[in-house]
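Throughout, read-outs are computed from the coordinates displayed, never taken from laboratory work. Predicted, not measured: the structure shown is a model, and the values here were computed from it. Cβ atoms are built from the backbone, for glycine too; each structure is taken alone.
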Structure 1
Amino acid sequence: MMDVAFESPYWKKFQYICGVDEVGRGPLAGPVVAAAVIFDRYFEPSGILEQIDDSKALRHETRVLLSSEIKKQALSFSIAEISPEVIDEVNILQATFLAMNQAIEQLSPIPEFLLIDGNRFKTTLPIPFETVVKGDSKVFSIAAASIIAKVHRDNFMINLAERYPEYGFAQHFGYPTKAHIEAIKMFGRSKVHRKSFKLSCLGEK
């Protein structure tokens with residue numbers, strides 16, 4: 001749980017501060033997803049938003065409730081997906097940057113300052129930014145972005161599970177679990193798998 005203490009000093013200079021995070025860098029299948037969120041200047045969370053935390057530290061049911069409320073109370077939010085095909089073409093790091101940039105570009109109003117989860121970011125946007133290591137556990141707007149990105153991607157993978165039931169996407173969401181790897185051994189990779197993510201246990205190089 002966190003408040004907006006991290007953002008508060010920036011609000012003295014900027015009106016529109018955007019938190020940005022991504023999910024899905026590690027899975028063997030599905031897109032990488034980024035979200036960007038802007039709250040009103042000097043926003044004070046109340047009610048269920050007081051439970052906002054790193055999405056990985058929250059129960060699924062709590063994330064779903066928070067995602068809905070974030071979308072209601074945010075001044076602006078955006079979600080962007082980058083497909084497995086593009087991930088294979090440009091690599092996962094560049095695909096992550098691409099997703100983040102697309103999410104930011106879709107916002108209205110245009111943010112004046114960006115708070116980015118992690119220690120690296122690449123952009124051509126004329127917007128100043130700061131990277132924050134473990135930002136999803138320190139920065140309210142980044143945590144909010146991580147939550148809506150996580151819920152969006154989980155729902156995406158649950159829907160994929162209906163098309164590809166043999167892989168169990170609704171259970172592991174594309175991450176390299178033992179069950180997922182066994183399914184790949186049996187059925188090979190599907191169209192939604194990342195071909196550039198090699199598995200040494202399968203003899204891939």
Structure 2
Amino acid sequence: MSSVARSYDERAAEYREVAGDLELMDPRDRELIRRWRDETPGRLLDAGCGPAHWTAFLHGGSGAEPGAGRDVEGIDLSAAFVEGARTQYPHLTFHHGSFQTLPQASGTVGGVLAWYSVIHTSPAELPAVFAEFARVLAPAGSLLLGFFVGEPRVAFPHAVAPAYFWTAEALSPLLATAGLHVQWSETREREPGEISSRPHGALRARRS
């Protein structure tokens with residue numbers, strides 16, 4: 001995954017410009033993540049936080065005010081993203097690292113948001129990532145996952161680095177093996193003006 005990190009490091013400023021602000025996100029996504037946040041107790045982890053706009057949203061609203069708000073941390077493979085997040089949101093905690101070795105202790109996280117952040121993970125490595133998500137989640141903890149819908153495991157030329165299509169049906173057994181059981185999923189086509197033209201998918205899974 002070092003090549004993915006390098007690719008995002010090189011294009012971090014460009015990415016922030018086109019996809020690093022809540023106002024650029026689809027209102028349906030904002031509502032889905034807000035609802036998940038409000039229904040999920042405990043500490044939250046933004047896995048693949050990027051520019052950290054979703055981390056700030058999980059903290060509460062704009063995330064601009066220190067002190068108040070949800071206990072939330074972010075982690076990203078890109079050092080440039082983490083440096084920018086720490087600068088913009090100095091009251092929040094960000095880690096530079098891999099999903100396969102999360103710094104959180106076992107069973108200490110109430111919810112993991114992985115919003116389009118496992119798309120670059122090879123299908124062979126994805127079970128290990130899901131197992132690590134499950135490890136840090138408390139019993140009955142929740143995972144909210146966003147992904148591109150298409151022929152499962154088929155790679156496509158994402159703008160930054162090669163990525164993979166999935167469906168909820170194909171992801172479900174991988175999640176179940178890790179002890180994460182899908183409760184809900186959605187798919188939808190894109191509308192004019194959205195950042196991506198590829199079909200959207202999301203699912204919510206619960207740790208047993």
Parent structure of the calculated result -11500, given that helix-only ellipticity at 222 nm (-39500 (n - 2.57) for each DSSP H run of 4 or more, over all residues; to 500) is the read-out and 1, 2 the choices:
1
Determine which structure produced the value 41, 37, 32 for Cα extents along the principal axes in Å, calculated from the coordinates; the candidates are 1, 2.
2
Quick check for you: by relative contact order in percent (Cα under 8 Å, 6 or more apart), which of 1, 2 is greatest?
1
For mean count of other Cβ atoms within 10 Å over residues 125-132, which structure out of 1, 2 has the highest calculated value?
2
